[in-house]
Structure 1
Amino acid sequence: MNKSELIDAIAQHGQLTKADTARALDGLLKTIEMTLKSGDSVTLVGFGSFEVKARAERTGRNPQNGSPITIPAANIPGFKPGKNLKDAVNS
């Protein structure tokens with residue numbers, strides 16, 4: 001499912017216009033992005049949690065010639081599914 005299909009599905013289930021749904025979805029995604037950027041997490045009880053994980057600097061290999069390279073440290077967004085979401089997917 002891509003973003004436009006998701007907007008269509010949300011609009012249908014929520015009895016909203018597609019334009020209102022698109023604005024709400026864009027607002028949700030931007031809010032999650034800004035919250036993660038500030039270092040906080042977003043928890044939707046039953047659905048899951050969005051959080052930032054720190055990845056340490058490490059040494060890797062250049063796939064073209066095999067020489068060692070340093071991969072810098074980075075903050076990586078992550079998602080941990082909640083119990084209700086896990087149960088819904090596995091039922």
Structure 2
Amino acid sequence: MSSWTSPELVRHLVASTGLPASVAERVLADVIGYFGETAEEYVRRRHTELKRRGRRNPEIWPRLAAEMAGRPFTAPALSERQLRRIVYG
């Protein structure tokens with residue numbers, strides 16, 4: 001078992017989903033990895049994704065700010081200028 005989880009958490013997932021323990025542990029690792037990004041990593045990744053989809057910065061900055069408000073990491077409220085500085089330095 002990985003250091004990031006507890007046996008109780010794996011047992012709970014197994015009991016609530018019927019998944020085998022090995023699968024439950026992999027699912028937890030995927031979820032924790034997905035939500036393990038820092039605010040800066042998330043902003044950079046999402047900015048790149050949205051740019052690749054043809055979005056322009058005036059649309060991206062408010063969208064990123066809104067998305068971050070719903071993420072389960074602790075992130076300060078960032079202005080558009082602060083978001084730009086994360087991406088462009």
Structure 3
Amino acid sequence: MTALTRTVRIGSSHGLHARPAKIFAQAAKETGIPVTITKDAGKAVNAASILGVIALGLEQGDYVSLSADGDGAEAALDRLAELLVTDHDEGAA
């Protein structure tokens with residue numbers, strides 16, 4: 001089976017800082033399958049690694065690619081893509 005990929009735009013108004021990165025990394029871990037996230041043409045990192053995700057330095061409007069392989073990959077990518085396009089900073093003080 002070939003890996004599935006989704007390209008999405010970061011929605012959080014302050015980018016993927018600690019809190020939204022933690023939400024995303026936890027969700028990636030819960031998929032139970034290997035998922036990677038890549039910014040531009042950079043190095044793919046483990047999406048379940050909060051440090052790896054933060055290290056990408058993702059800002060609002062950045063495009064990233066998610067890749068996953070295995071049973072449930074399509075549903076996992078749909079869920080993770082939804083998390084990335086959501087503004088987790090909206091209404092946060």
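Values quoted throughout were computed directly from the atomic coordinates according to the rules given, and no laboratory measurement underlies them. A quick note: this is a predicted structure, and the numbers were derived from the prediction, not measured. Cβ atoms are built from the backbone, for glycine too; each structure is taken alone.
Of the structures labelled 1, 2, 3, one was used to calculate volume of the Cα convex hull per residue in Å³, giving 78. Name it.
Only one of 1, 2, 3 returns 78 for volume of the Cα convex hull per residue in Å³, namely 3.
In terms of FRET efficiency 1/(1 + (r/R0)^6) of positions 23 and 47 (r between Cβ atoms, R0 = 25 Å, to 0.05), which of structures 1, 2, 3 is highest?
Top value of FRET efficiency 1/(1 + (r/R0)^6) of positions 23 and 47 (r between Cβ atoms, R0 = 25 Å, to 0.05) goes to structure 3.
On relative contact order in percent (Cα under 8 Å, 6 or more apart), which of the structures labelled 1, 2, 3 is highest?
Structure 3 comes out on top.
With helix-only ellipticity at 222 nm (-39500 (n - 2.57) for each DSSP H run of 4 or more, over all residues; to 500) derived from the coordinates and found to be -13500, which of 1, 2, 3 does the value describe?
That value comes from structure 1.
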